[in-house]
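See the structures that follow.
What follows draws every value from the coordinates through simple rules; no lab data is involved. Computed from a predicted model, the values in this text were never measured in an experiment. Cβ atoms are built from the backbone, for glycine too; each structure is taken alone.
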Structure 1
Amino acid sequence: MAIPLTAFNGATAAPPVAMPLMISAGDSLMWGQGLLPGNRFRERVRARLQADLQAVVSELSLARSGARCTPTPIPASNTSVDPVDQALRGELLDATAPFIRPFYSPDGFVRELPGAIPTTLRQLEAAHGMLQAPGNGSDPAAVRLILLDGGINDTRIFSILSPATAIAEGGPLASWEAWLFAAALQVRAKMLETLRFALGAFPGAAIVVNGYFPIFSWYSRAALLRVQATAAMFATPGGPWIAPASLAAVARASRIWQVASNHRLRQAVAMAEAEFPGRVVRFARSGIEGPRCLFGPSTMLWDFDGRIDALPVDLLDVAMLLAGVTPQDEVAAQRRAAVTAAGYASLAAEFEAIMASVGHPNVAGARDYADAIVDELEFAGVLAASRGPCEQAAARRRRRCTAWRDGWDFGAMRLRTGMESACQGAAGGLFGVAGQALGAAGAAWDRMAGRPAAAAACFDGTAAELAACAATEATAIAGCNADLAAALAGPCNITCTQFTGCNAFGAFDPRRYACRTARAGCVALAATRRLACRAGAEAQRAACVAAAVAVGVACRAAAVVAATGCAVVEVVAGVVDLVVAASALAVAAGTAVLGVAVVVACRLAQAVVAVAGNLVGWAGQRLCGLLGQVAQVGCLAGSLAATMFGAVRSARR
């Protein structure tokens with residue numbers, strides 16, 4: 001068997017749960033954050049159902065603050081909770097479980113403390129299993145009414161109050177509004193999954209799905225200092241609230257969440273009705289918007305004040321009192337006690353739990369939700385009409401007018417956020433090109449700045465090369481001189497070695513004179529040959545020196561030409577770099593200007609769409625209301641005429 005149904009009596013102000021005819025499942029909105037049990041909207045609905053049935057109606061409430069709709073993560077960064085979600089559901093249905101986990105107990109307002117599990121889907125699964133358990137002896141088919149909500153905690157409330165998640169997932173150019181709109185669209189699939197289970201598991205129940213409301217609106221800006229006090233306490237999550245312009249962005253984000261999520265919830269309801277013909281599935285729209293939002297002049301949401309409701313327990317209480325941010329709801333003291341018992345590890349988490357009621361429906365807001373739910377049940381025929389035929393028809397028309405306006409706002413918002421995404425993509429691409437061009441210009445400029453030094457560096461080795469050329473030339477000339485000296489000392493050292501004994505002949509001996517004549521001829525011939533050899537050697541040396549000098553000159557010329565060519569290349573490259581830098585700068589400036597123009601044009605187009613959308617929506621709703629008033633007057637006139645005609649006929653009789 002499952003945990004006894006009577007263990008859940010603390011979750012409701014209804015009579016003890018034995019044979020529950022009503023089930024409520026969902027998050028803090030369904031739980032009734034900050035409200036005494038008797039003031040929760042589900043208690044008002046239960047009382048009305050009980051009056052219609054003329055029988056005791058018990059309620060099984062499994063809702064809890066912070067609960068997600070289904071275990072499936074949304075968006076991608078939000079991790080799955082399925083393992084612990086399944087584990088808690090199993091414990092509720094396990095006869096060996098000694099008690100309900102403290103963080104989910106319905107007693108002592110523990111469910112006032114935010115927690116992701118059990119999800120709405122698992123709450124319904126647990127309720128179905130508990131009703132079927134032998135020890136509880138209830139029939140799921142006997143359940144007459146189910147109240148559901150879910151989706152905001154899957155997206156996470158701080159994603160609506162801060163763009164941090166959107167920036168983290170889409171980068172600094174990502175549109176917070178477009179990201180939030182896309183996240184809200186995913187609510188439909190999660191609620192449809194939940195509705196399919198509820199319709200199949202509880203075949204006799206009518207189901208009402210609650211819509212969400214914008215926490216902030218333009219009216220919230222009147223209390224900017226109070227918002228800043230909250231931001232200072234919440235630190236990072238509240239940071240975007242500090243500036244007035246940022247508060248306006250938060251108001252727009254709150255409106256986007258309301259319109260997009262409610263539209264998707266309506267679609268889930270319509271799809272569920274189509275899949276289960278003959279079943280009653282309705283969407284209850286909250287009237288909390290505009291001046292009824294947080295810090296508005298007619299707020300229907302729990303605010304905070306600086307009154308001392310209880311003695312401070314720790315330094316956090318003292319800090320909250322000094323900052324004037326103590327919660328003003330009906331069960332603040334009980335929730336504070338639950339926070340103390342839970343033993344939070346950080347002051348930030350403790351503060352978040354203590355202030356969890358802020359932004360939730362107060363007594364007036366709960367009454368608004370109860371009225372919306374009762375109206376839907378009356379329109380569906382589940383409850384008897386509490387108004388006359390004309391008033392009831394007028395209420396239906398007002399509902400249709402509001403639904404038309406919501407649908408129109410959704411379409412305009414979808415167009416605007418689609419334009420935002422497209423504009424961000426186009427502008428981001430242009431700014432990306434501008435950034436790349438600017439980077440190319442910077443790189444070209446840096447290269448150009450290094451060209452003079454590079455050109456000068458071309459001549460760094462020229463002196464050494466010239467010296468090498470001179471050394472080579474000198475070595476060659478020295479070789480030429482050495483060859484000349486060797487020639488003069490060798491082959492060109494020609495002398496006459498003959499006719500050296502002429503004096504051996506007598507003075508009057510003719511042979512003596514003949515010998516001397518021959519020697520003179522020999523000496524002359526040797527001298528001639530010696531001169532000729534030396535002349536040839538000198539000519540060869542001159543040619544050798546000339547060749548060495550020519551090679552030296554060529555060597556020097558080659559070194560100078562190479563260095564000069566290198567320098568010219570660097571200078572030309574510098575000119576090219578300058579042209580590239582100037583061209584890249586022009587491209588960067590042009591694309592940046594084009595990007596700015598795209599952003600401005602997009603903003604103007606979005607503003608036109610927003611103004612036109614609001615104007616058409618306002619006019620359409622007013623026209624719809626005017627036609628409704630005309631129809632109501634006609635209905636009243638017809639009713640009056642019928643009454644008078646009946647009275648006349650009775651008088652004639």
Structure 2
Amino acid sequence: MKKFNLLIAAFIFFTTAVNAQYYYVPYQNAGINPGGLNSDGEFPFAAGLDPSWTVVQGPSVTPVWSPLVTLPFAFNFNGAPVTQCKVSNSGVLTFNTSAVTVPGFLTATLPNANVPDNSVCVLGIRGTQTNDNVVSKTFGVAPNRQFWCMFSSFSTSNASVWTYWSIVLEESTNNIYIVDQRHNFNINVSAGIQLNATTAFPIVGSPTLNPIAGTDATPVDNSYYQYIYGTQVAIQSKLSSIILDKYLIVPGQVFIEGSVLNLGATPITNMDIKYESNGTVYTSSISGLNVISNTSYSFIHNTPLSIPVAAAYPVKIWVDVIGDADHSDDTLNAVVTGLSFQTTKRVLIEEATGTWCGWCPRGAVYTEQIDTVHLGSAIVVAVHNSDPMTDAVYDGAMNNPNLIGGYPSGLVDRVDLDVDPTNFGASYINRINDVSPADVGVSAYFNSVSRQVDVVVSATFAAELTGNYRLNAILVEDNVIGTNAGYNQANYYSFQTNNQPLVGAGHNWQTETDPVPFSSMVYNFVGRNIMGGFDGQAGSVPSTVTSGTTYSYTFSTTIPVTWNANNMRVIGMLQDADLSSVLNVNRGAYGITTSVNELISDAFSMSMYPNPASQFTQLEVNLKNSSKYIIEMFDMLGKTVYSQQFNGSTGKNVLNIPLNGLDAGMYLVKVNVNGSVLTSRLIVK
């Protein structure tokens with residue numbers, strides 16, 4: 001089973017200045033922004049890209065101050081109220097609103113004479129290029145809001161660097177955070193708080209502090225530094241992380257592991273690690289320790305948690321240290337869910353692409369590669385933008401700066417965001433090890449005359465769960481060949497010789513023209529229709545599900561004559577709407593042209609109408625000779641839901657089969673005439 005962390009352990013350091021007004025706690029590799037309020041993507045915030053952020057100061061080739069910014073809530077800096085600030089394109093936020101001199105673009109030791117009093121700094125970055133903006137946004141609700149000031153897409157003295165940092169002010173606590181968000185190269189900065197020309201609280205490593213975050217455009221690789229006004233207490237412990245299996249085949253046991261941080265000035269010598277499950281508290285007492293200030297202790301509780309049945313088990317874990325000055329950070333909660341069977345996990349990869357995008361041939365190469373290497377377990381959809389293959393609903397949701405930063409890019413299970421196609425393989429490896437609480441099935445019924453396709457998606461749960469789960473269906477077409485210039489593929493790799501060869505998807509892109517004419521292009525994995533909307537079909541799964549139960553939903557649409565049903569597949573998926581993630585996915589057989597109109601055997605023929613149906617369906621059995629016959633109907637688990645014997649006469653025998661009380665989904669209708677059997681699919685909606 002895959003392990004998961006509720007909160008990554010943070011190594012902690014406190015400034016040691018006597019009577020210091022501020023100390024800080026670094027949360028390195030936190031994998032989350034402070035408080036978890038900001039989950040927005042980290043992208044170049046050019047004007048209009050994301051209107052929820054406000055551009056405070058645009059790029060300038062020289063250091064400049066922004067206009068004054070009024071804070072959205074009451075805030076105290078160094079114990080005194082402040083209402084306004086201003087920000088420079090050189091990485092400084094100051095509450096000294098009368099300051100004139102602007103700090104330069106170079107890193108410098110704090111305190112520094114060029115930095116105004118009462119400032120928060122990330123010196124060494126510069127906003128000089130087109131997309132380099134200082135942007136702001138307020139997150140949360142009163143009295144627990146955060147005001148974010150992001151240095152978006154900044155560079156350094158090396159113009160090829162891009163770097164993202166934020167300074168965050170927090171309501172009520174008056175905490176200040178410096179957030180290390182995203183970078184493409186290792187750089188040096190000087191970060192910290194400066195009160196005046198003689199007093200500052202720099203982060204250790206400044207003025208050559210190296211960022212920790214990588215290139216990911218989400219908080220998953222973020223670190224941050226929490227500045228707290230006041231002095232360090234003598235005794236304070238913090239349960240910083242717990243590690244345990246999220247899912248477990250029952251019956252089973254799981255050991256609870258974690259880390260405790262010493263936030264106090266004196267060593268911790270004794271602690272109790274406790275957890276509560278089903279009303280019983282289990283204690284692991286640990287003595288003879290010497291956990292000094294600013295260090296952590298890793299533990300394994302000596303009593304494993306037992307999971308006897310397929311259900312969700314909430315667990316509360318806490319640390320108990322005598323004299324702890326603050327119990328608010330002693331406790332973490334988790335849920336371990338028992339599974340009645342091992343599910344089969346598959347991974348959904350959604351690639352944002354377009355014929356206008358000159359770098360998108362890279363996406364075609366790597367989606368083909370991952371589909372080939374991980375056939376059947378990596379399920380690919382190419383979501384087209386602003387070209388003849390665009391699905392407005394799918395593209396409208398996908399083209400979101402919180403999801404992707406540009407083209408080509410992609411989502412992997414909608415957990416890994418803004419993934420470059422070259423990283424699809426690595427992201428797949430991470431996600432295929434996730435455990436899904438349900439298996440997903442998908443099948444389709446296509447009427448070649450009306451061109452209506454009915455897709456039945458099912459989820460068979462291995463656990464009892466409560467949540468906002470939704471089913472969804474996607475129609476995907478392969479071998480799409482264009483008919484006009486809108487299908488010409490832009491190709492910025494044309495005749496490039498300074499890169500690694502880009503070969504795949506039927507082309508050596510470096511020897512092709514720009515654009516590649518539509519007559520030479522074949523597009524695969526084209527997302528034609530996301531039938532339940534991007535977030536899935538509301539109400540398709542009940543809020544509480546039962547272990548071992550299958551829940552189904554039927555999606556219906558009419559496909560245009562320009563789409564080739566022989567080249568289409570259906571994809572079914574189970575989504576967690578609260579987490580905006582994909583829990584599991586499956587893909588149907590190639591082609592959806594299995595039209596069932598009239599079935600014929602030597603002894604009889606049969607047909608049904610309507611199909612899909614809701615209240616009843618009319619079954620016509622055309623007998624060549626008078627005979628008894630049996631009609632049976634089964635659900636997809638093989639359970640008989642209807643069975644009746646009739647005395648039939650030669651010719652047409654028309655029967656109404658009631659469907660009241662049947663759940664929506666696909667059923668098999670079997671007619672047996674003296675051992676001659678025909679079976680047809682029926683969709684109940």
Structure 3
Amino acid sequence: MHRRFCALWPMEVPAWATVCLFLWATLAASPVLAQAKKYAPKKKTPPSQQFKGYGLPAPVKEAPKLAMQVAPVVSSREAAKKGAAKIDALVEANLKKQGLEPNPDAAEHVFLRRAYLDIVGTIPNLFEYRAYALTKDDGTRREKLVDTLLNSPGYVSHMFNYWSAILRLVDRPNNNMMAYAYRDWVKDQLRINRPYDQWVFDMLTAEGKIWENPAVGYVLRDDGMPLVHVDNTVRVFLGTQIGCAQCHDHPFDHWTQKEFYQLAAFTSGIATRDGNGSAAFKNGNPVNRIREELRKNDPTAQVNGSLNQLLQANLFRVSFDTKRGLKLPHDYAYSNGKPNQVVEPAVLWGTLPEQSKQQPKRVQFASWLTSPENPRFAKTLANRLWKKVMGVGLIEPVDDIRDDSPCANAELLTFLSDELVRLKFNQKEFLRMVLYTNTYRRTSSPFDPSEAEFYHYPGPTLRRMTAEQVWDSILSIAVYNAYPYELPNTEQFARVVSLDLATVNAGELAQHASQFDAEVGPTARNRTMNTAAYRRQVLARASELPLPLPADHFIRQFGQCDRETISGDSLDPTVPQILTMFNGPFTHMMLEKGSMIYDNILRAANPRDQLEVMFISILQRPPSSADREIALREMKSGDPAMGYGNIIWALINTREFLFVQ
């Protein structure tokens with residue numbers, strides 16, 4: 001994968017000039033381009049004139065007024081370093097066993113850039129680079145940087161993007177279900193650094209409407225698909241794929257169809273909508289009742305648009321019937337059961353925690369799944385987070401772990417799993433320990449995950465930025481405020497949306513629908529986001545944009561999936577990605593008055609300093625002598641604005657920018 005990408009993006013600058021030549025050589029044979037060249041103006045129009053009238057929106061040109069309050073790391077630095085030293089010892093022992101040597105330490109600017117991308121999901125801006133460079137190195141400078149980044153709002157945004165892909169977060173799982181509260185709740189669990197086992201337990205047991213108890217959004221994501229929900233849950237939190245056993249005994253693992261149904265029996269009492277017999281239907285079907293009321297004045301009246309959205313949204317409510325059982329399929333064909341036989345709940349391995357045995361079945365299931373005594377729960381998270389930092393899991397794929405799965409370093413994975421339990425599933429403290437390691441500080445190595453051999457971690461792997469990292473990094477170059485608006489919170493949403501379906505009348509519904517459109521619904525949210533729009537792109541961090549984004553959005557083009565599959569994002573290169581980087585509005589955005597890089601270039605005293613601003617802002621390093629010679633020549637030739645724009649454009653189109661080194 002990386003090798004294919006390398007063929008499209010040159011790695012080093014002075015290869016910025018090579019990028020220009022590559023583009024020209026690739027497109028020169030095009031008949032359309034030939035016509036464009038024939039009729040092109042003799043003199044290029046500077047970008048500042050080409051895009052006159054656009055301008056950056058005001059909210060992104062000012063520093064954020066309020067910073068998100070983020071829970072800090074809490075353990076002592078020495079405790080984290082002790083765990084890191086043990087990790088290094090296990091890695092180095094395995095390298096020695098394989099006849100390999102650790103990579104040398106990464107340069108300071110490489111480590112700085114990597115830490116920012118891995119912890120807050122974006123490159124550092126010029127001010128952050130200079131602040132780190134001016135920090136006295138007393139031997140703990142890198143640890144202090146890690147702690148600062150873990151305590152920042154950027155950590156919440158980046159981890160939200162990470163978990164969004166795993167949990168398949170979407171704003172509206174269907175046209176009538178609005179999951180904004182669930183999305184905000186997940187982000188808040190990361191902000192307050194709530195222990196992972198606790199918020200998973202809540203997602204597996206929550207009841208109510210989504211704006212009353214946002215954790216129900218996890219179950220509502222699989223509305224109408226209770227068996228698929230069980231398969232997804234085991235895959236996400238236990239790293240095991242049992243979906244095949246829904247229809248027949250698993251062909252590649254030891255799970256049987258009966259075992260699948262026994263596990264699913266724990267959650268078979270879940271209902272996701274109100275219906276006959278519920279409080280909402282006390283006075284009949286509320287939708288039919290409102291329709292009849294409207295038709296007294298207009299026989300053709302329909303309950304549609306926002307009226308219908310609000311009614312339908314209020315019908316989604318998670319509840320649990322403790323008496324409802326689960327039967328084997330009508331065509332069950334194995335000798336260990338009979339068709340339509342009611343199955344008793346049973347876990348896949350181990351036993352139920354003693355304290356949960358008198359609880360409802362759903363609570364029993366959640367207690368078993370999240371228990372520190374459940375080895376697969378801690379192992380799955382440890383393997384996922386190790387891959388997030390190092391680029392490849394100790395077991396691959398991370399969501400298809402089997403009893404006999406080969407492991408690159410079994411002793412290390414056991415240690416990491418035990419540490420998660422010791423840390424009480426504190427993700428931030430676990431990541432801190434891994435980020436403190438010498439292994440993480442070393443230069444990266446290329447590795448193709450599709451190859452059969454293990455990666456033994458002489459350093460992290462070289463990998464392309466995720467779609468969100470590319471987007472957020474471009475914003476870091478150009479805007480002062482990547483959190484330029486505040487969307488309605490759950491309390492505001494609930495105040496407008498919540499209805500008593502048993503008593504609501506048409507007039508009350510119409511009043512709520514009007515408020516919904518004006519204050520908290522999709523129309524109102526889009527209006528708020530568009531205050532930060534530039535050339536039809538909302539300039540906000542990926543974590544603050546809709547989920548999923550339209551298929552033609554930059555982030556989707558760079559691999560973010562539609563959130564219909566678990567971890568479905570892609571790092572594969574595509575032609576649309578190249579064309580977007582070559583022809584997109586981002587270079588022009590950076591040359592607008594009020595952009596961060598534009599302002600910093602103007603503040604620089606001379607062309608050499610201006611060139612350094614460009615290199616540090618984009619690549620987090622000063623230019624080499626060869627870079628400087630070529631770039632200064634370009635800056636002096638012709639129109640200065642065009643020369644500066646060409647250099648910025650070329651730097652962004654290098655592999656050095658697009659990869660986490």
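Which structure, out of 1, 2, 3, was distance in nm of label points 7 Å out along Cα→Cβ at positions 221 and 621 derived from, given a value of 6.5?
On the way: 1: 1.9; 2: 6.5; 3: 3.8.
For distance in nm of label points 7 Å out along Cα→Cβ at positions 221 and 621, the value 6.5 is produced by structure 2.
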Suppose helix-only ellipticity at 222 nm (-39500 (n - 2.57) for each DSSP H run of 4 or more, over all residues; to 500) works out to -14500; of 1, 2, 3, which structure was it derived from? 3
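Match the computed value -0.42, -0.74, -1.27 of log10 I(q)/I(0) by the Debye sum over Cα atoms at q = 0.05, 0.08, 0.12 Å⁻¹ to one of the structures 1, 2, 3, and report its label. The partial results should precede the final answer.
Working: 1: -0.42, -0.74, -1.27; 2: -0.33, -0.77, -1.31; 3: -0.27, -0.69, -1.35.
Among 1, 2, 3, the structure yielding -0.42, -0.74, -1.27 for log10 I(q)/I(0) by the Debye sum over Cα atoms at q = 0.05, 0.08, 0.12 Å⁻¹ is 1.
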If you work out relative contact order in percent (Cα under 8 Å, 6 or more apart) for 1, 2, 3, which one comes out largest? 3
